[in-house]
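Participant: Listed next: structures, encoded as C-alpha cells.
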Structure I
Amino acid sequence: MKHRHNMPFGAECQTDGCVRFRLWAPAAGHVDLVLLNGDDPLLLPLHSLGSGWFELVTDAAKAGSLYRFRVTNLSTNTVQDVPDPASRFQPQDVHGPSEVIHPQAYDWQDDAWPGRRWEEAVIYELHTGAFTKAGTFYAVENHLDYLAHLGITALELMPVSDFPGQRNWGYDGVFPFAPDSTYGRPEDLKSLVQAAHARGMMIFLDVVYNHFGPEGNYLGIYAPQFFTDHHKTPWGNAINFDAPGSRTVRDFFIHNVLYWLNEYRFDGLRFDAVHEIHDDSTPDILTELAVAVHDSVEPDHQVHLILENERNQSSRLRRTPDCKPHSYTAQWDDDIHHTLHVLTTGERDGYYSDYSVDPLGQLGRCLTSGFAYQGDISLYSNGQSRGECTNGLPLTAFISFLQNHDQIGNRAFGDRLLTLADPRAFRAALAVVLLAPLTPLIFMGEEFGAQTPFLFFCDFGRDLAAAITAGRRNEFARFTRFSDPEARKAIPDPNAASTFESSRLDWDALKQDNHQGWLTLYRRLLTLRFQEIVPHLSGACRVQTAFECLDDRCFTAAWTFADAAKLTLLANLKARSVSMLTPPGSRLIYASEGTDALSIQQGTLPAWSVAWFLDL
C-alpha cells in the first residue's frame, strides 16, 4: 500500500510526473525556484497566487531533485536563497538544499495494523543518535526484538526533525517535516515504523510546536508572520497562533501532525512543553490539532496523543461517557517522578523543593488521582497555583516514570537515578511505577541498569555555541551546588563531541551479571503487569482508590476496578525494616527481593521493599 499526506505547501509530486512547488512568503515581492539537478542551477519563477502564496508546477523536477527558493524581500529588495520550510528531507543539513521526496515510492505492508489499546501501553523513550553506536533508524530497528522481549509495547522517539549539525536532543529542529539525515533517509524511518508494527509495537514521535531552533530557521526573512511578540517564550517571540497571519501558521502545524500520522503511520505523537504554546483564540491550536486528528482517524484505528504540560491541565485529558479521550490521551506526570526522586535520593534543591514537605502524601495523590498538584500553590513557581482537578480521569491518562530524557539530561552531569539512589530504593520505586495502574515509561538503558550519563548535547555554529554553553551552565545557578560560577565551569560543554559520545548507551554492559540482573527484574515486572494488571484496566474510568500513610515512609494503596478486582500495594520506603503492618488477605503477586511471604503475613517488610496483592 501507498501512503501520502497531501499538503498545500512544499514540494508535491503530481500524478502526471510534474512537481508542484508552493511557498507562503508574505514578505516577498518575488520568488524563484532554484533547481540543482545538474552543474548549472535552473532558475524558474513562481507565480503569485495572492495572500502571500507563490506556486510553480514544472516537469523539470522529479523525486530526488535538490532545490531552494530564491526570495526577494518586498521592502528591502534583498535576495536570499532558502530551503523549503516544508521540506520532506534535508540531505545536506539545515543550510543546504531541500530534496523532492515522493511518498508513494515507499511500499507499506502493514495496512492490517489496527494500533493497540492505550491500557496496554508500556513506553520506551529513546534518542535515535545515542541509543546505539551507529545512531541510525536502522540500528534502532535492529533492537526491536530485544525491546519486544523486554515487554515494551510502545516506542517513543525523541524529536527527529532536522536540526543543525551532527548531534542534538532534537528540540532545536527547524524543519518539522524532514527527518534528520544523520539518522537516515525518510524510507529508513518508515521502515522502522513498519518493523515496530510487525512486532505488535506502537511507535510514537515527539514533536515540538512551541519554538523553532536558533540555527537554520529562515522564516523571518520571508514569513515573519510565523512569529508574534504578543507572547514570549524561553526561546524568544512565540510562534504565532492567534495574531494576523496565524491561519496559515496553524495549518502548517496541523498538516505536520497529520503528515506524521498518515504518511509515516506513527501511532501517536508526544507534544513537547505545550505550556509554552501561547494562543488566546478559540478554539486554541491544541484543541484544533486534536479535532483534526480525531476527524481523520478511522474508527477502528487506535491513535494516541500525549502531552507534556507543566500546567497539569486535566481538562485537556477529559473523557467521553464511555471513557474515550475527547482530545488527548495522556500526559507525562512529572509529579510522580519528583515525589519518588525526593523519597529515594533525599534531594530537595530546585523544583524538588515543591515535594520536600510531604512527598509521601503527594505520592499517594499521584497513585490514586494522577497529579499531586491540582490547583495547589507551588512555592517554586513563586506562589502560583498549578494544576486542575483530575476527577473523572482514568489513571492510565497519567504517564509515570523514574527517569526520562529531561529528568536525567537536565541534571548538570546527566546522572541516572541508579547512580544517586540506593539500589534497593530504586527497585522498590521501580515496582511501584511498573505495577501501578498508571501508564509506565522507561528511558533507554535503565532496564539493564545503565550508568552512562545522558547529557545535554548539541552542535551549533561557533558564535551560537559559546552562548549555548554559557546559558546551559547558568541554568544551574539556583542549585546550591552550582551557586558559585567557578563550580558551574565543570558542567560539560553541550557542543563538545565528547559530551554526546559519553551519552551513548554502552550495550557491552549487558555482558556483566549485575546488568543482566536488572534486565531480568524489568522483564519479570512487565510480564507480571500484562498477566495480572492490564486485564483489569479496560474500565479504567471507574476505579475506586484508597491511600493511607502509615508513617512518613510507609503506606498502603488500593485500587478496586470496574470488574471488582482489587489491587493492593504495601510499601516501606525506609532504610530499615518495619513491622506492625496489616497485609490484606488477598493473593501476593510480587514482593521485593529478600522479602518472604511469611514475614509479610506477620506484618513485617524489610528496608526499601514493597508487596503487591491482587484479589479477584
Structure II
Amino acid sequence: MISPKPELAKCMHRDAAELLYGNAFSGILISVVASSFLAFAFSNPLTADFKLVWWLFMATILSLRFVDLIFWTYKHQNTEFNGKKALLHFITGANCTAILWSVYAIYIISHTESIELTTSIIIISAIAGGSVTVLAAHKYTAMFYSFILLAPSSIGLLVSDIYAHQILGILGLSFSLVMIIVSKKSADFTSNAVILKNENALLVNHMEEQVNQRTQKIYELSNLDPLTGLFNRTAFINHLTRELDKSKTTHSSMALLFIDLDDFKKINDTIGHEAGDLILEKTAERLRSDIPNSQLLCRWGGDEFLVILPGSNESQAIAKARELIERLSEAHLFENNRLSVGATIGVALSPEHAVVSHRLIQQADTAMYYQKKHAPGSAGVFSEQLDKQQQQELRLKDGLTDAINQQQLRLVFQPIMSTSNGQINAFEALLRWKFEGEDISPEQFIPIAEQYGLIQKIGTWVLNAACHQASDWDKEQQVAVCVNVSVLQLQEEDFIEIVDAALADSKLTPELLHIEITESVFATDKNIISNKIKRLQSRGIKVSIDDFGTGYSSLSVMQDLAVNIVKIDRSFINSINSNGFAIITAVMHIAALLDYFVVAEGVETEEQMLKLSKLGVHFLQGFYFSKPIEESYIKDYLNQKRLTGNVS
C-alpha cells in the first residue's frame, strides 16, 4: 500500500482519533459495567482476591482513559491537534484494557467452572465483537483487541481435559479468527472512508485556494497598476470616495496631492523606456515608504501619482508635499548612471475645495499644472482663481479645436523697413483669433495650442495662408513674408515637407519666405535644429531668431546654427536710453562677426528709429511705421508707398 502524502496522513490521523475518542465513552462504560459484574456477581472464595486486585487495575486503567477522554474533548476537539500523538494515547489505554481482559479470561478458565465460566466467556466475546466497531478507526488495535481477548483463553480451554471446555475452546478460537478478519475488513472500510473524505477535503481546499489565487489575480488586474503595484484609477477613485464619505461623517479635513515627475520624458527619450519604468517603480517604492497605507496611493497614469492625506489641513499637506518632493528628487542608480527627476505637486483640500472625488482630483491637477508652468519642483494649493483660469483654458482649447473650420483665424501683417533706403523689406505674419465675439491675444492662446497638441495644425494653416497671401502681392516689389514657427512644429519629422508643400501649393518663391524661431529652440537638441535650419536655407528660405537676448542664446550655439537674421527683442529697444543701448551695440558687433542681418522690433518713436539707424541696425519694425495691417489692405498699402526691397 502506498503511503499517503504527509498532509493527507495528518488529516487521517486526526480523523481516526476523533472517531476513536467519539466511541470511547461507550466503550469505557461497557468495560466498567462488565468488569464490575464479573468481579462481584459470583461468589467464589478461591478467586475473590484475584478478582478484587484485577478489578482495581481495570478501574485504574479505565479511569485514566476517562481522564484522557475529558482532556481531549476540551483541549483538542475541533482544533488542529496532533492526531498521531492522540492516537498513541488512545491505543495505549485500549490495549492495556484488552490485556487485562485477557488476563482475567486465562485465569478464570483454570479456577472456575460451569455458569461463571460460561458467563465470563460470553461477556468477553461480546466485548470482542463490540470492539470491531468501536475500534474500527485503527486497524491494528481492533485486530489485536479481538485476538487478545479470545485467542489465549480459547487455547487454554482447548488444551483442557474437559470435553465441554474443549468445545468452548474451539468455538472461542473460531470466533477469534472471524473477529480478526471482520476487524480488518471493518478497519479497511473505515480507513478508505477517511482517506476519501480527506482527499475530497484537500481537493476542495486546493480548488478554493486556486479560486482565491485567481480572485486575487483578477483583483490585481482590475485594481492595481501592473508596473508599480499601486492602485489604478478605478480602484483609487472608489477608495477616495470612501475616504471623502468618512471625512464628511467625522467632520475632518482631507488633502489630495497630485504629483507629476519633472523631466521624466527626457529620460524616456534619451535613455529608454526601461530606465523610465525603473524610475516609476522606484518612485512607487519611495511613496510606499512614506505612506505605508498603500490604499492611499495611486499611479494615475504616465508619470503622475496621487496621494490621499486623511486628516490633513493646508499647512500639513504642503509640508508633506515638500517632504515628498525632496524624497522623490533623490538620484536613482541605473546601469552605473545616476538618473534624477524632480516632482511638482498640486494640492486640493476637502471640504474647502470639493467633496466629490472627480472634482477634487481635477482641482489638484489644476494646481499642479499651474505650479508646473510657474514654479516647477514645488508644491502649490488650488484656488478659485486657478479654477477660473483652468475653465478659461478649457474653453479656449475647445474653441481652438474648431477655429480653422469655423474660419475664426486670420492673419495681419506688420511691415519691416530697411534703414538703408526706407523701403519695405518684408511683412511679419501675425495670427489673430476672434472667438465668441472676443479678440483673443496670441500670448493667451498660443501656449494653450502648444499644451494640447493643436499648434501643429494651426501652425500649418498659418504657413499655408501666409504663403498664399504673399504670393498674391506685387511681384515686382519682392516683399518677403515672415512666419513664426513654434519649437514643437520645428521638432516634427515632417516639418520640412510641410514647408515644401506650402511653397509648391502657393507658388511662392522660397527666397520670399522667412522662418522665425524663438530662442527656446536652443534648449532642444542642437543637432536636430541645426539640420532643419540648413535644409531650409538650402532651399533659399531665410531663418531668423526672434526675441533675441531674452532666453537661451549663446555665441557658440548661434555660430553652430548659423541663422540669417537676428531680431532684437522690444524690451531692449524700450530701454535704448539706458542699458539697452549697450546690449544693442553688442548684438551689432556679434552680428557683424557672424554675418547676420539685424532687425529691431518694437520701434515706436522717431528718436528710437534715428538711434537704431545710427547704430547700423539693418531693419526696423514697430508702430512708428505701422500697426499690423489686415490682408485686404496690403496691396493698397504697397501701392501707396511704391516701395521695393528685400533682405539680401
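Participant: Where does the value 54, 49, 44 come from, among I, II, when Cα extents along the principal axes in Å, for residues 175-502 alone is the thing being computed?
Facilitator: Only structure I yields this read-out.
Participant: Compare mean projected area of the Cα convex hull in nm², for residues 191-262 alone across structures I, II and report the one with the greatest value.
Facilitator: Structure II gives the largest value of mean projected area of the Cα convex hull in nm², for residues 191-262 alone among I, II.
Participant: Please compute Kirkwood radius over Cα pairs in Å for structures I, II and give me the label with the greatest value.
Facilitator: Largest value of Kirkwood radius over Cα pairs in Å: II.
Participant: To which of I, II does the computed value 13.2 (Kirkwood radius over Cα pairs in Å, for residues 423-486 alone) belong?
Facilitator: Values: I: 15.5; II: 13.2.
Only one of I, II returns 13.2 for Kirkwood radius over Cα pairs in Å, for residues 423-486 alone, namely II.
Participant: Starting from the value -20000: which structure in I, II was helix-only ellipticity at 222 nm (-39500 (n - 2.57) for each DSSP H run of 4 or more, over all residues; to 500) calculated from?
Facilitator: Going through each structure in turn, the value belongs to II.
Participant: Here's a follow-up. Assign the value 0.00, calculated as FRET efficiency 1/(1 + (r/R0)^6) of positions 47 and 271 (r between Cβ atoms, R0 = 41 Å, to 0.05), to the correct structure from I, II.
Facilitator: The read-out comes from structure II.
Participant: Related question: Comparing I, II, where is distance in nm of label points 7 Å out along Cα→Cβ at positions 535 and 599 highest?
Facilitator: Biggest value here belongs to I.
Laboratory data are not the source of any read-out in this text; all were calculated from the coordinates shown. Owing to the predicted nature of the structure, the values given are computational and were not obtained by experimental measurement. Cβ atoms are built from the backbone, for glycine too; each structure is taken alone.
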